[in-house]
Structure 1
Amino acid sequence: MKKAVMYGAGNIGRGFIGQLLFESGYGTVFIDVNDDIVNALNKRRSYPLRILAEDVSSDLLIENVSAINGKDVGRCAAAIAEAELMATAVGAGILPKIAPVIAAGLIQRHNLGGRPLDILVCENLKNAGIVFRDLIAKHLPNNVCEWFNGNVGLVDTSIGRMVPLQSPELLDGDPLRVCAEAYCTLPVDRDAFRSDVSDLRGMRRYSPFSYYVERKLYIHNMGHALAAYCGDYMGYEYIWQSIGDPKIKSVVGKAMYSSADMLALRYNSDRNELHAHVDDLMSRFANRRLTDTVYRVGRDLRRKLAPEDRMVCALRACASAGTDTGRILLGIALALRFTYNDLNMPAERILTEICHISKDEPVYESILGILYKANSGIEFTALLEGVDGND
């Protein structure tokens with residue numbers, strides 16, 4: 001049986017990539033530092049995955065799995081040295097911590113003959129493959145670095161499957177259970193591969209991959225966050241409740257269409273196909289069985305309002321392309337008053353220091369103007385005047 005290493009046994013590791021690996025005939029070794037998860041995977045050698053559709057759910061048993069504690073560098077390195085495919089899903093902030101462990105495995109692999117290896121980098125980070133390559137290279141001796149650059153692919157991916165926080169209700173009495181939506185396609189960077197991985201179920205190779213990275217960021221991520229910030233203003237707990245409100249649904253949909261039109265212009269791509277993608281996402285956001293919360297989708301404002309992330313980056317890109325930006329401005333303004341804002345900074349400082357929006361830019365005053373109205377407690381419909389009425 002083919003061997004794969006999945007670094008990270010969390011929601012994406014078990015709830016998405018683990019399924020693709022199993023259904024493609026791989027035996028998967030998970031690496032994680034959660035003792036309970038590691039022990040349970042080794043005891044059972046399987047875990048349940050529940051696929052949540054709007055009206056029905058189905059259960060899959062993901063088999064042929066085992067686990068290694070990430071603190072056991074020797075065992076981790078040995079598994080990486082022997083793997084035929086590898087993936088990571090640990091969170092962008094954890095990549096520097098696992099880079100030395102992966103480097104140890106690559107050194108062993110080099111010493112054992114140096115078979116090529118591709119690592120699918122399943123992290124919510126722009127240019128994740130480039131960033132991760134630099135992190136790993138710092139821990140490799142010079143003689144291994146040359147081999148590493150030519151034989152190890154750090155492959156960017158675009159994770160579209162939505163996997164909510166696993167609440168006690170979703171776990172349904174089994175701490176190993178993961179619940180996720182049915183969407184099961186994995187776009188990857190065609191140009192980053194170093195080996196012949198062609199048999200992974202659901203994998204779609206694309207070039208230039210920047211199109212799919214931006215599609216995820218400017219349409220999916222931006223729309224999801226906008227639904228959270230609008231839903232928070234209206235007092236909703238769940239994303240499905242937010243999208244179920246016709247006023248919010250209109251705002252989110254039109255903002256996503258605007259990003260779609262921008263991408264169609266930037267990449268000379270099919271506008272109708274992009275609009276169909278928006279429609280599909282809107283339907284998926286409305287899946288109440290995911291129980292995805294406004295809190296989870298909107299939190300971490302330092303990252304989500306950063307200049308290269310979903311809200312501000314989409315704003316800049318749409319403004320540059322000449323497509324509508326009014327609803328994205330609304331989303332940024334509502335993010336500044338998000339219930340779970342933990343930045344402890346005045347709105348003006350968030351705009352200048354986090355968003356990198358200068359006081360001299362017209363959008364600075366536009367955002368603060370919307371925020372002023374929002375803080376006065378006016379109805380959502382009134383808040384949209386001048387924002388949602390400029391089609």
Structure 2
Amino acid sequence: MNDAQLKNKLKSGQPGKFTVDRGFYFRVSGEGNGFWMLRYSINDKRREFIFARYGRPPEGMTLAEARLESARLRSLVNQGIDPAAEKKRSQLIKLKSVNDVANDWLGECRKRLENPHIPERVYRKDIAPCIGELNIERVTALDILGIVRNINASGRPSIANDALHYCKQLFNHGVKLGLLQANPALAFSMKDAGGVEQSRKRALTIGELKIVFRVFREQSHVFTRENYLSIAILTVLSVRKGELIAAPWNEFDFEEKTWTIPPERTKTKVEIIIPLPDVVIAWFTELKVRSAGSSYVFPARRASKRRAYISDDTLNHALAKLFGLKVDAKKNPLPNYLGEAGIEHFVVHDLRRTCRSLLAANGIPSHIAERCLNHKLRGVEGIYDRYDYIDERRNALTVIANQVAPLVN
């Protein structure tokens with residue numbers, strides 16, 4: 001049977017099954033659609049298996065392609081493999097590469113983790129480029145060691161620890177699925193990756209903040225006004241970076257001078273009302289103009305299907321540029337502007353510690369300072385003390401704002 005005969009069978013619209021070769025048939029349905037079908041015997045049973053539509057790829061198979069596929073399926077039958085039964089097997093059976101298994105594992109992470117974007121980001125940026133395309137059975141302990149050493153060499157020991165942790169989870173998932181006999185990452189510990197992490201102690205002084213904001217202004221072509229104001233706000237309000245960059249405007253009440261962060265957006269899963277000093281309201285007012293009608297304080301600066309506000313890495317990257325840790329558009333290293341000004345390296349999260357230190361230096365009682373940082377009070381005090389200290393916190397944050405504002409404005 002040739003293509004012309006096949007088309008005539010379809011054009012006639014008469015349902016039927018027509019022989020193409022031994023056990024290989026062309027089947028026409030009542031709707032005038034054509035299908036390729038294989039008849040075979042296996043385990044003492046006669047089977048009929050429709051394996052493709054008639055047509056051109058990707059929707060269907062031509063006659064030549066169907067002949068090849070029929071021969072391949074016949075070969076499986078000769079090996080005792082039932083094509084129809086194989087088609088019904090779980091899709092998990094088709095997982096082969098590390099990327100395949102990682103997609104399944106990350107799907108599980110989305111169901112059980114509060115922040116599944118963190119393992120997704122580490123896998124996408126640091127693990128997948130090294131081993132993602134490999135068959136999962138090909139990955140060895142040397143591959144894992146190479147990944148964590150590469151990350152370490154880039155000066156990110158904490159990410160090296162995270163990558164090792166996620167590799168262990170990923171390959172444990174492969175073991176559970178029966179795709180591996182052993183986990184190639186299991187033998188390694190943190191000392192093989194980034195080492196035991198030390199708690200950071202970096203906090204900036206008022207003198208350092210004066211220099212930092214001066215450098216920001218001088219390098220405005222590198223550090224945008226939006227980034228500038230975000231650092232000022234984080235320093236005064238001591239909120240977490242993620243709480244600020246994802247903030248929508250409907251959380252703010254500038255008449256009441258408050259910002260209410262709902263429980264689903266706080267680390268403690270408890271709503272917090274943040275009192276806003278007047279100078280901070282002025283900064284937010286400027287950001288409102290700069291947001292150009294967006295519903296977010298810091299709208300995304302590039303088209304993104306994932307979310308409408310800036311990336312978690314935006315402020316980190318901007319600050320790293322001023323420390324000479326990034327390159328320009330031509331891949332040339334940027335100058336260490338902050339280092340040359342005498343500023344020891346710091347990261348965005350250090351601004352919370354900076355605010356806490358300034359609160360202490362101004363004689364703010366510890367329990368009020370801790371509430372300013374939205375920390376839960378510990379022990380019996382945390383159980384019985386439900387007072388929110390909003391007036392006390394407003395006074396405390398105003399003290400910090402009055403110290404920082406002259407450096408910013």
> Which of the displayed structures (1, 2) returns the greatest value of mean count of other Cβ atoms within 10 Å over residues 75-82 on calculation?
Replying inline: 1
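Of the structures labelled 1, 2, one was used to calculate distance in nm of label points 7 Å out along Cα→Cβ at positions 131 and 179, giving 3.0. Name it.
It was calculated from structure 1.
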> For distance in nm of label points 7 Å out along Cα→Cβ at positions 67 and 99, which of 1, 2 scores largest?
Replying inline: 2
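Of the structures 1, 2, report the one carrying the highest value of mean count of other Cβ atoms within 10 Å over residues 11-18.
Answer by largest value of mean count of other Cβ atoms within 10 Å over residues 11-18: 1.
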>> Computing FRET efficiency 1/(1 + (r/R0)^6) of positions 3 and 123 (r between Cβ atoms, R0 = 25 Å, to 0.05) for each of 1, 2, which one ends up highest?
In response: 1
> So Cα extents along the principal axes in Å, computed for just one structure, reads 65, 47, 42; which one of 1, 2 is that?
Replying inline: 1
> One of 1, 2 was used to calculate distance in nm of label points 7 Å out along Cα→Cβ at positions 211 and 339, giving 1.4; which?
Replying inline: 2
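Read the figures in this text as sums done on the coordinates, not as results from a lab. If you're wondering where the values come from, they're calculated on a predicted model, not measured in any experiment. Cβ atoms are built from the backbone, for glycine too; each structure is taken alone.
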